[in-house]
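The data blocks that follow each hold one structure.
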Structure P
Amino acid sequence: MTVKYLIQAFKEEDFRGRSRHIVSNEAELKLIGFDNDIASLKIMRGPDYQPGDVVRLYTDKGFSGKYVEVGPGEYSSVHKSPIDLGHKISSIEITTVHIPAAPAVPLIVQIFADKNFEGRRRTIVQDLTDLKLQDFDDDVSSLQVFAGPSHAGEVATFFQNPNFSGFSLEPGEMGPGTSIPNLKEIPNKLNNRISSIRIHLPGK
């Protein structure tokens, strides 16, 4: 038998009173003499646990009705958050939810509203077609570029207009280590005029 979780359910709060051990799906807790009787829970990872495995606590039998999804931990009262299902648990399902893969982060771009990396700021880790989406359009006065965890030579280009159009901030393609404390000192006058940022490989 696969054991993803070892669950100990208690009749009383604070892990007191009668208890039951559960290691697999229970479609009807009444069959183990514990329908609507759970007041506290200890949920421990089993030997077959994998990231994404969760425990769902349902108000009705057959994995139906309202449910709360929880992970490993000690829940001294199911009457309280995060469970808040006091004496209403009628079935328990051990299942797996999809965890999206982490997106690549080749560059970390920090933009600031004031010179010398001060004032309001935003962190950008992917293409941004319009800084209005970050409530930061035409507000950039200083910026820094750092290598992200998946950096493979990518650079950032800063554009005057949305959708990577108009003038670009010279020298155009800026890689890790770029640090511009005052955009007023850059020849093409894009202080407070940057509207989009593209992260890409040089020349592409």
Structure Q
Amino acid sequence: MSRARLPAKDILRLSFAVNLGYALVQAANGIAARSLWSGTLAFYYLTLSLIRFSLLRGRRKVSLLQKWKRYIFSAVVILFLELALLGIHFVTIYKGHVVSYPGYMIYAVALYTFYAAITAARNVIRYRKRSDPILLASKALSLAAAGISVYSLQSAMISAFGDSERFRLIMGNCVGTGVFLLISAVSVFMLIKGTKAVRSLSGK
């Protein structure tokens, strides 16, 4: 018996709802704790949620050309968000800013990180042979969400349980650089692939 799967539309909606909910949690913590870190993460995940909403809207009604244009737009926004990631990395590592959460928040961050990582891995496997630009863009968004979540969690965990400044710098640089390079590479690949598809469909 084959295992039942959620339709792609429902997966997009679930990811949108989870991303938006997590963005609101980070925003609330940013306001309550006056945390620039949480405020930046709230902006990051809210932006990802808005991209997902744009992908969901009229998915079945737009042309293939329009889908590829949305795919390119997603890549541009993800690449832009890397500037925010670099800002977080700079403040965290080189300005001595310590990432900390209240007790309940670190569990929420860990839970979301596991969800994001599992979702990203599942989407990479599930959509590896799919050609729908909307689904491919959704896969990239999942990777972007998982990457920054892993970086955020390791920073918070080291701040909470670590006592070595040198270890914090090494781990922050390694994880931050790895996440930045991975998401940037994915974004550039999307831009190249999307541009070729749009030119082909436009007859240019």
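Values quoted throughout were computed directly from the atomic coordinates according to the rules given, and no laboratory measurement underlies them. Since this is a predicted model, take the numbers as computed values, not measurements. Cβ atoms are built from the backbone, for glycine too; each structure is taken alone.
List of remarks:
- If volume of the Cα convex hull per residue in Å³ is computed and equals 128, the structure in P, Q: Q
- At a computed 4.8 (distance in nm of label points 7 Å out along Cα→Cβ at positions 81 and 185), which of P, Q: P
- Which of P, Q yields 1.08 [Rg/Rh (Cα atoms, Kirkwood Rh), for residues 41-120 alone, calculated]: Q
- Label whose coordinates, when helix-only ellipticity at 222 nm (-39500 (n - 2.57) for each DSSP H run of 4 or more, over all residues; to 500) is calculated, return -29500 (choices P, Q): Q
- For 17 (relative contact order in percent (Cα under 8 Å, 6 or more apart), calculated) the corresponding structure among P, Q: P
- Label whose coordinates, when mean count of other Cβ atoms within 10 Å over residues 49-56 is calculated, return 19.4 (choices P, Q): Q
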